[in-house]
Structure I
């Protein structure tokens, strides 16, 4: 999705729930990028990272329709919603059709993060962009 992302080292991530932002901090690895950079997600509604081992070696970041993520993750979302209210929002427990309609109305997209070593997961957000790391 972004040049230099493949094989970069994911060294940290930051979540700002009030502003709806999630930032991935990355460093070059095996010549993957010319310098440190960030992947910044805006309008974040939910995210889930499995086994967040850092640093991770990023394989890819793929964008997909949010409805596809909701369908694939629905059972897990429902289970976690019953346990602890995650991820919140108007569709956390209930109707899959309503959840699909809601993410479409909100303009959300799914972003699947995969790694060859370390952290995997997904982010449900309105947008994403790449930025150079500030010195």
Structure II
């Protein structure tokens, strides 16, 4: 799916459209795969999934490995503590900063009839932890 928008009068409607629809490919009507979804629904689902993923043990392990490649003296406790602050930091960010953070962390989002799949970037996780451990804000995340 790719982001797109339609303007009707003075109102802008943002949504995600299937690449099959955009390219005029055949779509099996029985597949159940969504053709278009409101942007807010997709974006909120991605944010919820990212928040869930950063707490999963395997993601914490990937994050620790990525963060240690940048800062070898980091401990597992410091990485876990930084990831625990993710929600606190997220709610304090401006929308533009949140968008930049999502671009840093998310490699790919796949929408299927069964739900949404979010693939994270390991390198982005290391950068996230480094920024969470510094006393400054996430201004430099990009």
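Quick note: the coordinates plus some simple rules give every number you see, no bench work behind them. Predicted model only: the values in this text are computed from it and were never measured. Cβ atoms are built from the backbone, for glycine too; each structure is taken alone.
If you line up I, II by volume of the Cα convex hull per residue in Å³, the top spot, with the largest value, goes to II.
Set I, II, criterion distance in nm of label points 7 Å out along Cα→Cβ at positions 4 and 20: the highest-scoring structure is I. Suppose mean count of other Cβ atoms within 10 Å over residues 60-67 works out to 18.8; of I, II, which structure was it derived from? Computing mean count of other Cβ atoms within 10 Å over residues 60-67 on every structure in I, II gives 18.8 only for II. Starting from the value -15000: which structure in I, II was helix-only ellipticity at 222 nm (-39500 (n - 2.57) for each DSSP H run of 4 or more, over all residues; to 500) calculated from? Answer by label: II.
Quick check on the output: 31 is relative contact order in percent (Cα under 8 Å, 6 or more apart), derived from one of I, II. Which one produced it?
Numbers: I: 31; II: 22.
Going through each structure in turn, the value belongs to I.
Of the structures labelled I, II, which one yields 22, 12, 11 when semi-axes √(5λ) of the Cα gyration tensor in Å, for residues 84-123 alone is computed from its coordinates? Corresponding structure: II.
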